[in-house]
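Several structures are given next for inspection.
Read-outs: derived from the displayed coordinates by stated rules, not from any lab. Remember, it's a predicted structure, so these values are computed and weren't measured experimentally.
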Structure I
């Protein structure tokens, strides 16, 4: 071997040796935190589902501060026990990452719960019970009714007038895009048969022109704007109650799609200052059709002010259309019986608005339910990418109930997230006898189908649309994997090809939901370095019959290493 080559070779070997030494040092530095630090708490003898593809469940994990320190076997975690380490025996229970509701709304005003009401008599009974328990309420409100509860699926003020002739009543249909007002409420609001339909709204009428009391989309505000707003203390107390409930369902993160909190922000600030925020919040602001530079500046300022990890802003929410049940979702082909819905934007208006918010770095969330509205949203996102350049924007279509099958590949191509709600596929009377009927079988066959987005390779995040539907995550997971009611109907599920596996549903409520809010680097999986947000469940929902999911309870919810909820049997 030539001397020159030998010297070069020796030098190269010394370089390789030095590189190996440096690599070993860096490796020690990278791994030393888990080895050199004692854990504050270790959780042992469990089945730890990490939400990482290809990873088998672990036995145990360790927490230090508000982060996951390590994940592994019981023996590996016990090696991290120090003088003050607390050891929690999981007794074989399933542990999953903290649930993250990717589409949720805060309701600050108390109202009657009308969800799952079977008929008008039950609606009346719940409203009367609410009125009796709230004698000082000047207006009676309720949420959650479905069209199937009314004779002929036709809501009418007469059903409210008969029990509340002298007290104003307004009740919202479960989708939140239409309401029914009694005669007293219409009178106080000055709404009569001569009132014209507002732009992007409609007042339903009888054949002679008299109002039925049903108001859709923008027409809702004609009456709703007259309902007294709750005061600051009422908003604060409502938020505290809501947070307690969310924690009991295993939720550690909520993504608010309420178009900004407005007068509720002080309540949010107050709870945050008290250290009582039991879930992490990602809050959307209102997307305006023609945003000014001041609008954009103010929204970006809120994003800069609230950066997390408990509270952050950074998105805007807009409505492209309405809902199927009210026939206000925008469709390519008419609904059965006629009508193509109500569009809130032209394509050009939507393109310009989305591009403006995208240009200043805000994430855009568009409510789009009908196939044409979804197509418009995708076109607007494609346009924004062309005019503003490539970046990690993670645009979202909220609800995305009835997509054109030809549009499915565009979600992956454009990097658009499908934010869906499992309970929208609950095949109750309104779903089967109103929603599906209006769409017709061809469109109903892929409506609220969750598998089609997974098959298309799109990122899909699950939410509840609370208070439209319950934010109880396990109920949503059951519906996603069965497409049956809690009573097990229809047998085999409603269009069962739209079902997903339990594991897929869990990923959509954890890892994928974290991605949808740009938080996948800090939460969504049980892995070292991530926030210690997790849930302990009473049963292993990954195995056994789907019915087990409805019997499963949340035993403990932990956010940032601190319990936010603990069931009595898991003390």
Structure II
């Protein structure tokens, strides 16, 4: 093979390409040899580009070293004392495994008595090829256990549980929501969206990125029918029945069972009729059983159905006289990029979860609230949480201060910060904002009717960019409404996913043939950037 390529190269150096001395076969082999060199050059260029990028310093909040009883640290499924506190030797066995990276050390982590296992701690060390390494993208340290920010986030988690069965379009008429808003407005460090410096019914439980506050609470990409080949996927889903019977782990025995990795035997009771998403409980169930990237993939199929006018104006095939995009700059590529960005965002999130922050889950924090109030144990929890009306209402409803989760199994068996759902939806939405025109108006937008029985026409314009941001907030905050995450888990998870997706798009810039000036997209913080413009290896 190499001899034939060398011979072909020798002939080509001597003779013009039109010479009959060069056979088609020799020329083909020569081109393949050239291709092999160019392929290596492209891959090397991506590697060199990634190596040049800055790796910012990354720190944690210090809680792990601050509290010998590990009150600020994640410990679900690890061995616990009967008192409910994490056994230090069990936690240390986890840290030892993470620090050594030795697979055999992960096999000897001291687990609780249940059957639930830790979720992919070794994924924190997985390498990446389609973007820069998962360890390179920084986020702020998780809010500290005793901080006013964590207190405000827990107040929101408790109120979200208390308001789970109130339809989103009835927030302004709800007495419970009014109480929640009053309570949140007393918090000194609540970082959710506000109007005029205050939480209102129009901002309650919403996201804080551009477009989040426009129109219905739920994104159009969860209300529109999804085209799926020769069939379609309607917006209705199986939803839980309303009521406290579908709130779980509010007793000491149930809490201790799930935190030790056990199962209580409880199960969700479901409505016999499919419903569109109307309430926080409905949304919490959507993000209970979805697969990573599902919402972004559905949005991609909806956007693709709108035709070329919905594409990013910079798409090189938008006005091409002879060609159309498919393998590159077409639906095939956007679906591929969503999957790549989703998976890489999860790697990045798992690095921060296991290697850096190891933040406790809300269900674990609720235990310490119970300890401080009922047993009088001084744990340093902010008075803003201890004296909140949220806790008074939680105790009146459930008789304890444990966080009522929407899931019988409680929180997942991996640390809270950042949220995996937020990371992968942040990544997927960023790919979609790059590929499609953010200013394109959604055709025939929908909203629930007053009775929440049908979806009807929404009168106002809604843009692709705003509804994609809202989709990211829905998927992220739906986990808060289930009681398994805090607001900052979601917000910084979205920002992390965005960084990963931008890395994916920039790495792609070395790989295509077309002349391309780059995608323009609006980041979650409102700034506009250009990414993915063609780079020559």
Structure III
């Protein structure tokens, strides 16, 4: 991928809001540029190893930010003079205890010889194998690797991960050759377990990780590495004993929260997440070997901006609102940090005027100069505030919805007006190429200045009135799923058995059936729902126009409702 370097000098703009108490943004250009570069450079340095939530590298970034909060003069938000809010979340899996594979009595070594795939179910299987080739069935039926095979029910299927003709021919089969399609075909043909192998040196092996967000099948699925696969290629009938035991891992993250106390009854929250993807993970778009995902844009850029905002307001303004500065962890895992805060005793909707979120503001296009403001429909006053705010030469693109894939969504769902500052997705998003060399620091400075102007303009309003937006689509191009859906935002941080509902989307099946935020789905149709995997599996049994019963827990009571897809 071509690396594009922006080497730009920082521009100085005077900020003057129509407010008798407002002051100019008088940061010296060179020192402001130096601070932004230092902050982004520290967070996006290789030594941070990608700042994955729940790891020592998040904690290293946490300690850096706590020091910067202190240096900015912020007051610790929590009791005992602490900036930190600790929370636990589920992430990844451990399958080392109780996962086994023996072939013709020979035991394979976990990790070195085989590993379970993300879609694998837990279970124990004994039986003989059948080789089903590439396991392909085309939609038109012209390609069917099962056509000549008989007596498949109850056997362990051996399936090549590649396609006929090798990796260079994948495009010819891509519509129906992915792992999910192969697993679905095998399951329908009666497989009680699946062993994938790879005989094509040019074809990538599947990733060795267990996703928390991906639905699982009902049978064990493993991948056998390298030469061990030869045992299956040269024998038609192999005896297999397979046991898969996947357990979810609990990790700990930290929100970092500082305060400017202006003696007001209400506060403005200014936030950005500081975690990223570490060495990759399930949401990485990079398919190569593990590599550091520095996340200079996502989201060292937004974190650096809120540090500048904190420094400015501590030194330059006494406002009619208090200011709360938040650096969230585990945004990349499912908004866990911000979701934890809004569910905690430290959050009171009535005492929060608005929430401004800065996420991926480091790639401002120097020619178009467009800044996306997402959530402009979440307050009755936003249009007026945006109109009268000095935009320092930025072209503002507005999106009304409060439902968009970053931390402001957690606050919007608790009836807080929000604005999400965002310069857009790019080809380096969620790859190792999101590095500091590609950051437009002059752009971050301009957006920071605009953020200051927005806050100053909010200060002219006695109240910001929450408004629920009609458009509930996610504004940044990321979606939970396509096809049949209930129209809910799942609560990935819920510890309850079942599927928690974080939000119910307007005019969707769940809303029409009477489901509510906070409900826990425990049954959909005939499927008992214990987690997101069961929910996804249940959805696959329906098509548009079908009706189904759904059972939820609401305040400890079971409720049964009927819905139509």
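Given a value of -9500 for helix-only ellipticity at 222 nm (-39500 (n - 2.57) for each DSSP H run of 4 or more, over all residues; to 500), calculated from one of I, II, III, which structure does it belong to?
Details: I: -9500; II: -13000; III: -6000.
Considering all the candidates, the number was obtained from I.
For which of I, II, III does log10 I(q)/I(0) by the Debye sum over Cα atoms at q = 0.09, 0.16 Å⁻¹, for residues 155-362 alone, calculated from the coordinates, equal -0.51, -1.35?
Details: I: -0.47, -1.21; II: -0.51, -1.35; III: -0.57, -1.08.
The correct label is II.
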